[in-house]
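Next up: some structures, all given as structure tokens.
What follows draws every value from the coordinates through simple rules; no lab data is involved. From a predicted model like this one, the values you see are computed outputs, not experimental measurements. Cβ atoms are built from the backbone, for glycine too; each structure is taken alone.
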Structure P
Amino acid sequence: MKQKIGFGLVLSLITASVLMGETFELGKIEVSDSKEIGQSSTTTVLDSQTMQDLERTTVVDALNTLSGVNIQNGGGRNEQMIMLRGFDVKHAPLFIDGIPVAVPYDGYVDFSRFTTYDLSQIEVSKGLTSVLLGPNTFAGAINMVTKKPTKAFEGEVGVGAFSGNGKDGYITAGTNQGSFYGIVSLSGTQKDSYPLSDDFPSGMKYEEGGSRNNSSSKDNKVNLKVGYTPNNTDEYSFNYIKQHATKDVPVFSGIIDGTVIADNTTGKPGGTVHFWKWDYWDKESFYFLSKTDFDAWYVKTRLYYDQFQNKLDMYTNTSYTTLASASTPYDDNTKGASVETGVKLFENDTLKFALHHQIDTHKELSTPSYEMQDDISSFGVEYKRALTNSTALIFGASYDKEEAQKAPNTNYGATGVSFTQGAASNAGGTAINSYTTQKNFELGEASALNPMVKLETKIDETTSVYGGVSKKSRIPSIKDRYSYKLGNYIPNPDLEEESIVNYEVGGVKSFEFVTFKTALFYAKIDDYIQNAYVPIWYNKGTTHTQQQQLKNIGEVSEKGFELEASFMLSESLSFDGSYTRLDMQNETDSSVKITDVPKHKFFASTNYAFNKSLSWITSFEYDSERLSNYVLSNSTIYYSSGSASIWGTKVVYKPTKELALEAGVKNLFDENYYVSYGYPEAGRVFYGNIKYKF
């Protein structure tokens, strides 16, 4: 169902409607052709039908159904992100139609702000990914592909309601007039809160159970696309996406070392407990995509401008009336372009080139305001050599380079904030630089060469295998190098890129009613960026806080395997499942643990059609324990989230071909569980939907 190689799709087509059936090829980052060898063997495709069936209305929830993927919950900021084989979005960037969408300042993005109503599919590339994808694809890449109309007039409308006084709705309408097409998608979702499990323990600070405190949110999105297809091979498209969100940040509610955590007595915004609200979280994207075919060669281009604006209000307590410090709106943007060209040298040999360049700008609208800027470039070349009709060798390399253009030393805070080197008892030095004496950091740069080689063979029409090795890099963000992080870190302008060498073998085998896909991988990571305490103290009057700094000091090993299976058990029953085994070790310092990564993950879903009108869908997810880390009294403490087993169920009734009525339950058995300890996830959630296709 997820990788379009199994027979589970047959039943899926009965239970719900697929809107905009043609794939938006311009939006894909790894175009695959099942007739060719050496095409996207390490890419998994999650289609819109699967996302609808499993009620995955946000990108983070949709991706959590795949092998090698787990959720990372940035609870202190109320941001949900994805870990791809143990690495976060800074190492496996998020794209939409091939356009990078991360926040320029820190490289992060909240996946839960992106809904799936306007998507045709999500591509996930892992491990031996193409060298043409661009910079920072250290662990892979995730690409959201938007919808494209196929008929003269078509669309879909849906409304729904869910626990927590939640409601959502969307409408998508499009037209394809042959040479021209257009589509508009509007969607919105909001909730007052989300329910906690009845098993949530009593006695927690800031949370009494029932509805989660300070957990409301609201999201609205508009997506517009117009395109021109003068012939069967060429296409040109202009796209506009506008998102607006507001969200609260639930307060940490947990116990560490037998203590109910409530250490925000100073009222400082950097304490363990945060009283935060996002006043707005807005994103706006303009981009132009094109492909022009010249018989034996082609040219693809992407031009884009992506703007991200937000404001985080930080308060002193749960009354949310008194600000702990002045709010600082951010106004970030990315301007970029990429060009890809490929030429067929012989009957089955191709040579491809790709050039990417982006300018990341971070503006902090404080008093006074300041601006930071990075320029990032990547050039890649990839050659596919057909050794036989069934075996191909793919090899290539990319060169990534980053140059900081602007980096003012803001010295966290205002005049009078002081740092000193030496023993804590002697802390109390003078300010390094105040806002009134801004100076630029020494501007740093980083570069990396990333080679890759992969051998793939098609044994027969039902069996293919591959194997290879690649080196990838991740260039540190502006925040990694230049931020004081609310007075807890010393910047490191000389921070260098991280690198990973990945070894992987895998394959696909199909039988009449079942398909298996597997991958076995091992990776060695050098110059991994980790926190380290340094002999510098921040003077907070009578107290002295030792500072940390990000350093290239880590060596990490990673090994594991993924197994996916798709069964058509009968004409009316299908099954899809996946298992991931992932083991990551800090080889440099065993006392510094790897966080947010469960060792075992299993996901399965079934779809049973009673008849053409009625179907029943179930899902099950198991995650083994994962670690969260907290800094208390200048010490890092690790806490296990525990394991979790989550069931979901849904019934779909279609009285007509166009109309669908749905009802279901998420977290059916109301399990009390955590992705990040101290930030409990939702308990049992009921929902209902009405959808109509026209």
Structure Q
Amino acid sequence: MTDRPESDLPDPLGPLASLVEAATAYAHDTWQRAVLFADVRRQRGDQYLAHMAEAVPNVLHFPAELIMDGRDLPRPVNYGLVRIAPPEAKPTDPEKRPFVIVDPRAGHGPGIGGFKPDSEIGVALMSGHPCYFVGFLPDPEPGQTVEDVMRAEAAFLEKVIALHPDCDKPAVIGNCQAGWQVLMTAAMRPELFGPIIVAGAPVSYWAGWQGQNPMRYSGGLLGGSWMTALTGDLGAGRFDGANLVQNFENLNPANTLWEKSYNLYSKIDTEAERYLGFEKYWGGHVFLNAVEMQYIVDNLFVGNRLSSAQLVTSDGVRLDLRNIRSPIVVFCSNGDNITPPPQALGWITDLYQTDEEVVSHDQTIVYAVHDSIGHLGIFVSSAVGRKEHRKFASNIELINLIPPGVYQSVIRDKKKGEPGADLADGDYVMAIERRSLDDVREIVQPDPESDRRFAAVARISDINLSLYRSFAQPWVQTLVTSRSAEMMREMHPLRIGYEHWSSRNILARLVEAEAERIRADRQPAAADNPFLQAQTAFSDMMVKSLDTWRIVRDTAYERTFDWVYSSPLISAMAGLGAHPGEPVRPHPGVSPEHRAFVADQMASLRDEIEQGGLLEASVRALFYISRTRGRADERSFNLALELLPPGENHFDSERFRAVLRRQASLLTLDTDAVLAAVPLLLSGAGADEIRYAATVIRRAEALGDITPEEQVDLKHMLKVFEKAAALQEASSSVETP
């Protein structure tokens, strides 16, 4: 047997040497990542200090010009109206309705609606609409109230309307907290609003899914709103928005305590810019007056009075959301743990009992439910901006024209070569599909027993707040000074992380210098490094552990809440047993005056069956053909626009809206009589005009989703139009010598 050369023998130290080499590379990479991570956090601190030193700190991506300062109003507020400058390459269309984006004042500073190019502001500008933004300063004006802010928003809209006298009323977008405040303002001044879009806005605060949405239990577990009053008193009359941000962070400990920082650490070479951009917004804490926060907690978070029309302004105006005449688009997400779909949509089932009630109040409600995006993603995600917000902006006139009722917005990918593709903007097609209150109830899942528990919370909260104000508040307010309130603010855990690690720190310069050296000679570990893979596995374990803790904690919150507020003793103390069987939150009901108004409207409708011309007849035909479909997409809308007289330069949205809504109501009232009157309506038009309208109606077949029944109806209506055109031709030939 021939001996193998010594060089061919396996090296017993080979695996160990490879492991040592991998460990060395990983250790070197870990050191570099740690320094770079610390330096990015130093930049975050510098950014925070510079941002908070600005006169008007915001994260707007777009240049803006101040149009109106809320501090100059009779009741001053810390809000302002600015005009967004459009890109030079995409000037705005002066004939399009303006958009007004209102940012939430819920702990963070303004700008989230224009945080990125693909944002609510960005897509409105790209659609050619003049765009305005309502932001705010970090500190409220002395004595400022929620009602003062509502009146300021109304004044801002009056200003926008005055600047665009020939345009339709502004479309208004309200994010999160700004959403419910926009709805309150619209209920108070409905004549100022065009279509309204509320994104991630909680309106029905008691609603939620069993086993989820733990934030709604906070008020009950803390004994009500007395803690809000205490916090405001400790802040010397100001409520620190950092407390609200901390509540948001507590919802997801895995992200707060691990994922956010680990994501930066593990992607330190590519993640810094995105991280710093987001942290500029997330760390921009602002203040509310204590009286503002107390109103919000008492009437909304704990009292839940907005969604059942129980709020009344100081001058006696009831804030009933049924008074809003503009279409309301509710955008929410199943992945949102701050404003889950039940809280975004629950006000609909709180106010209405039947679909007929929605129609009788002439209200159009369109809801859109995203599958997975989180709360902030609704406003800042570029994917959401390019899809949902772009479709809302480009189809705002379609939304404005929809007849009263409940609908769902469904957005799908546009298929290459599909019929009518030229009638849909961008890469997606948005359809508006008819829904019912039962569909909304299926999402909201109203629970009378749950409402009873939350009603007990509201009454116990009033008792505890009264006790605090009577016996503790005078002492607290006497002991608190402006300096103690400032020290409390400075020592807030969220601020410490931003303020105490910046270039002001004596060690920061050393880290900065070392980080610069490392960036010049960066040596990351290979992706297949076993230690790097072990690090990833450890991170996954940390996330799962913290998620498990969150589930256990949230379950404990829910069970404790249910046990305490299901107690007969607590119910009796809250006075809920005095009238057994009565609902704790009855529907507002329909007033006799409203019933009489609806009866008068129905009577006047019958007088309009034989009124109108070619446009009314054409709209009747389209509605009749698609009456069983219960849906219309943007292709159908753009097709309907072609019914306007050829050569008409200005699209009168309000006139067209009135025609569509009246004709839809007429078809519901008496379909046979309405169709029988079509020849009479066509008698005033010329033969060429009638045939042009018939050509437009015929294109409905080309959209590709027409049913056999609709085919029959389409042929019937085309015969009616052709017969009317022939009669007009015969009449013209007789009259001509």
As an exercise: mean projected area of the Cα convex hull in nm², calculated from one structure in P, Q, equals 47.5. Which structure is it? Q
From the coordinates of one of P, Q, relative contact order in percent (Cα under 8 Å, 6 or more apart) came out at 12; that one is structure P
Which of the displayed structures (P, Q) returns the greatest value of FRET efficiency 1/(1 + (r/R0)^6) of positions 53 and 685 (r between Cβ atoms, R0 = 41 Å, to 0.05) on calculation? P
For mean count of other Cβ atoms within 10 Å over residues 501-508, which structure out of P, Q has the highest calculated value? P
Using mean count of other Cβ atoms within 10 Å over residues 277-284, single out the structure from P, Q with the greatest value. Q
Given 56, 25, 19 for semi-axes √(5λ) of the Cα gyration tensor in Å, for residues 485-596 alone, calculated: source structure among P, Q: Q
Work out which structure the value -1000 belongs to, where helix-only ellipticity at 222 nm (-39500 (n - 2.57) for each DSSP H run of 4 or more, over all residues; to 500) was derived from one of P, Q. P
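For distance in nm of label points 7 Å out along Cα→Cβ at positions 141 and 605, which of the structures P, Q scores highest?
Result for distance in nm of label points 7 Å out along Cα→Cβ at positions 141 and 605 over P, Q: largest is Q.
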